[in-house]
Each structure stands twice: as C-alpha cells, then as structure tokens.
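These notes open a run of structures that come right after.
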Structure 1
C-alpha cells in the first residue's frame, strides 16, 4: 500500500514538473504581455480572451506531456499496481484541470480537449514500462 501511495505522489509531482517545464518553454515563445500580472485572475481572464492560439496549444502539450510523465514515473515506482495508480494520477490531474478551468475560464474547445487528455496520457505512460516478471 505504501508503495502505491509513493507511486501516486511521485507521479503527481513528476507530472507537475513536466507541465511546468513545457509551459515554461511555451512562455518563451508566447510571453505574457507586459502589464499583465499572472497572479491577478481578472487580468488573466481578460488576456485569455485575446491570447494567441499557440498559447492554448502549448497548454494542451504541457498537460499531455505532464500526464505521460506522471504515468511513467508512477509505473516505474510500483509496477505491480501500475494501471490503478496511473489511473489515479490521471484522475487527480483531471480534477486539478477542472479547478483551473473553473477559476480561469478558457475557450470551450480547449476545456473539452484538455480534460480529455489527462487519464489517457497517464495510461499511455504506464504502458511504456514493461511489467516485472
């Protein structure tokens, strides 16, 4: 049981790091305009309405890569329960994504697409590791 808990926490932490790295690369190509405080949700809501399409595609990419990394790390830590643990990692990432979408509304297409990524990509990550014999 402790190994599964450690695997899930490790998967969530590694997924978060992966998401932050890809979003950091996205900020290099699509920096937040000057004068917008990323900590101010009202300013972010206004920016989201006019943000370039590339911003959203980098966000989608970050969620997919982060979920894949989370599932991968999760299955490396606990290969015996990798499907269940990978699903749990994807589920928690989905919940975090829903919370983010509630706090800062995004375009409808982005909301649907982003929420459909977490669990499948976490499961793809777990299948990249072969089962222990």
Structure 2
C-alpha cells in the first residue's frame, strides 16, 4: 500500500479544499502518495454512519492534513477526525486555506501538530516527514 493522507475540511470549504489534490504525487505534485477524503455525503445515515465512514477512510492513512477555513472551528466532525487521528497515532498537519480567517479548532490546538502555509512545498515537507 502506498502512502495516503487523510484530508479533513469543512464541507463549506470543499471547493477550495479540493485544490490540495494538485499537491500530491499521483497527479504530479511534490506531496508523496495519494489524498483520501470523505467524498460522498453519508449524513443521511446518521452520526454512526458518518463516524464509521471517517474511521474506514482514516484507517488506511499515514498522515492527516487538516485544512482550516472560516468555519472549521465549528465542526463536530473535524473534532471527531482529530480524535481518530490521535487515537490511531497518525501525524497531523494543519494548513490555513487561502483567503480565510477562521481559527484553528480547539481540538487541533490541544494535540501535537505541524502548522504550515497552504503552499505545495510546505505541505509536502510536512506530509513527507521533513517536519514531523
């Protein structure tokens, strides 16, 4: 299995968050491996369905990249993703999305993480293990 990075973001930031995919080596970028995220909306199945979907996706990942936008601090699911990353001992990288001013969620502030600029080379250094 190749290296995979779980991408966490608030759905209100989905359009800009998807630009991070261009950072990954599977499409020619400098970040090693492949991005993984919860693409389909499973909220109709309730909290248990969402939680299980996150667990399944994150279980296959080596790193978690949290993209902070304007509403990330209000997301219960981002908090849950932090908890799962910590419990699975997955290194956490945090990047602020461009043109956003939202703060880092408290759940992320409380755990070890590497904060980087939303630039491919900085994300690459952190995810590829040069900073972590």
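The numbers here are math on the coordinates, done by the rules we state, and not lab data. In this text the structure is predicted, and so the values were computed from the model without any measurement. Cβ atoms are built from the backbone, for glycine too; each structure is taken alone.
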TODO: Using percent of Cα pairs over 12 Å apart, for residues 72-111 alone as the calculated read-out, with 58 as its value, let me know the right label among 1, 2.
DONE: 2
Open item on the list: When FRET efficiency 1/(1 + (r/R0)^6) of positions 80 and 120 (r between Cβ atoms, R0 = 25 Å, to 0.05) is compared over structures 1, 2, which one is greatest?
Closed with: 1
Task: Given 28 for relative contact order in percent (Cα under 8 Å, 6 or more apart), calculated: source structure among 1, 2 - done: 2
Task: Computed -26000 for helix-only ellipticity at 222 nm (-39500 (n - 2.57) for each DSSP H run of 4 or more, over all residues; to 500) - originating structure among 1, 2 - done: 1
TODO: Work out the source of 16.1 here, i.e. which of 1, 2 gives that when mean count of other Cβ atoms within 10 Å over residues 24-31 is computed.
DONE: 2
- [ ] Tell me which of 1, 2 gives 3.7 when you compute distance in nm of label points 7 Å out along Cα→Cβ at positions 16 and 48.
- [x] 2
Task: Highest-scoring label, criterion being Kirkwood radius over Cα pairs in Å, among 1, 2 - done: 1
TODO: Looking at mean count of other Cβ atoms within 10 Å over residues 8-15, point out which structure of 1, 2 has the largest value.
DONE: 1
Open item on the list: When mean count of other Cβ atoms within 10 Å over residues 88-95 is computed for each of 1, 2, which one produces 21.0?
Closed with: 1
